[in-house]
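The following blocks contain the structures, represented as structure tokens.
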Structure 1
Amino acid sequence: MVTKIRIGALISGGGTNLQAIIDSCESGKICGEIVFVGTDNPDAQGLKRVASRRIPTFVVDYKSAIKNFNNDLNKIELPDDFNINDLLLKYSVFPADADLEKTKKFLTLRAAIEKKLLDEMRPYPFDLLILAGFMRILSPYFIDKINSEPDNFRIMNIHPALLPAFPGLDGYGDTFRYGCKIGGCTVHFIDYGEDSGPIIGQRAFPIQENDTLNTIKKKGLALEWELYPSCIQMFAQNRLQIVKKIFELDSGEKVIRTVVKIKGES
């Protein structure tokens, strides 16, 4: 009997990628099962997709928590192992010249909320955590709790652009406004940066002169619903190997990057 991987999911909105993954689990395209669905948004429509399947769900209301903490910073209950200096050393989403006090406040608030998120997840052991339209930045505090072993990446995300181009919230919009002739989507592991983790897979589509932002999004979503399940299945098959590679920049400087090697591919 084949052992199925346990998949946890975090969403913020409609959950169309979650639906594609649920369908793939039920059809056998993914050797896995969804063990929980969590959200930062009490009104997330994606919760309705699992209501009839008896999949556990929970809400950690980020918006209310941030408002509550901002009104009274004394209400912040930080984890016992919280270390702001450690987070500052790892965190690379904000630019190097960002206001230090604002960065400290951001990471402090995030860790306090993420503790609640981790507490909700604790009853449901999982092998892989997927972000299916989860619109919140994860701090190093949360990431290190999931990726507890070096180079053992266990948080997967899908991004609506061909990374490393156009990281951030509006990948398809940025692709369209830049005038690109090709768009696409990327599945990658999460690291401490913004959409900067090791790339697992990508799919591309041509952009025609008569395409609009809406048609580009439709093309991209259709590929997302194929790509994400296939990447999760490779994880389930233990085909994703994390390796270090040396790259030489135009300047002649050599850098070491963490990349994903897919077993069985040349």
Structure 2
Amino acid sequence: MSLKRIFLGLIVASALAYVSLGVLLYAMQDAVLYHPQPLSFEPDATAITIPAPSGVLHGWVVDPGQPDAVIYYGGNGEAVERDADFFRATLPDRSVYLVPYRGYGPNPGKPSEAAIEADELAVHDFVHARHAHVSLIGRSLGTGIATFVAAHRPVERLVLVTPYDSILEIARARYGIFPVSLLMKDRYESWRNADAIEEPALVLLGADDEVIPRANSDALIAHLHPKPIVVVIPHAGHNDLSDSPLYAQAIADFMRPPAATPTATRALRH
């Protein structure tokens, strides 16, 4: 076999491998982005059902009946029922809503950006109708959902834990040899929503975050106005920063000030 044929064969084999890996990346992107957890246990909290576009969502509310509320959006592999005790201890004067995404916990369905966003607007409307003020806390994947809801609904305060500017940008950095912008379906471009957020914000970062590059968090922070409070927890990674007492203290301190009435009366944003 001539050297030319060998060289052409290598090119064809490389091209086929590249295309095959690209197809695999496209097919597996939901499995990479979402890690639905089955219901691990029933938390010590009040069970609730909320009508949503995907059907009825099941969740829980910690300390129901408080004047002000918090909605918590978990990470891509988080079982939010495990957070009930944390929020009961950290925010005792607020009702905290823990509602798993579709496909997570007790909720059927398949998660996707569009579907989750539609569901979470319905969850906000349900909570807002029952409380004077609603604040949002999002962690990791949930920060993209929190920024979306905050850009489209009135909220009192916003807490973002290990946020990113865009899942698309993170994917570009990891899979740069592929045309990621053409392959990705769910992009969670938080920076686009951040410009519309006017409420006070707290950003919590792990100094040693190994999942979300600091540059992606800083890119989102640059779009938030007014400038958010940024707390960097030393010696903390992406998944263990909540183990630090600084984590709970920062959230409790940020939520302590009295509610600002203008955000509560503002018309819903669309």
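None of the figures in this text is laboratory data; all of them are computed from the coordinates on show. Note that this is a predicted model, so its numbers are computed, not measured. Cβ atoms are built from the backbone, for glycine too; each structure is taken alone.
Things to note:
- Given 4.4 for distance in nm of label points 7 Å out along Cα→Cβ at positions 229 and 253, calculated: source structure among 1, 2: 1
- Structures 1, 2, by distance in nm of label points 7 Å out along Cα→Cβ at positions 5 and 61: label with the highest value: 2
- Here distance in nm of label points 7 Å out along Cα→Cβ at positions 69 and 117 was derived from just one of the structures 1, 2, and that gives 2.2; the source is 2.
- At a computed 28, 25, 21 (semi-axes √(5λ) of the Cα gyration tensor in Å), which of 1, 2: 1
- Calculated for structures 1, 2, FRET efficiency 1/(1 + (r/R0)^6) of positions 29 and 173 (r between Cβ atoms, R0 = 25 Å, to 0.05) is largest in 2.
- For mean count of other Cβ atoms within 10 Å over residues 149-156 computed as 22.1, the structure of 1, 2 it came from: 2
- Top of 1, 2 by distance in nm of label points 7 Å out along Cα→Cβ at positions 133 and 165, largest first: 2
- For 13.3, 41 (Rg and Dmax of the Cα atoms in Å, for residues 141-196 alone, calculated) the corresponding structure among 1, 2: 1
- Distance in nm of label points 7 Å out along Cα→Cβ at positions 101 and 245 - structure with the largest value, from 1, 2: 1
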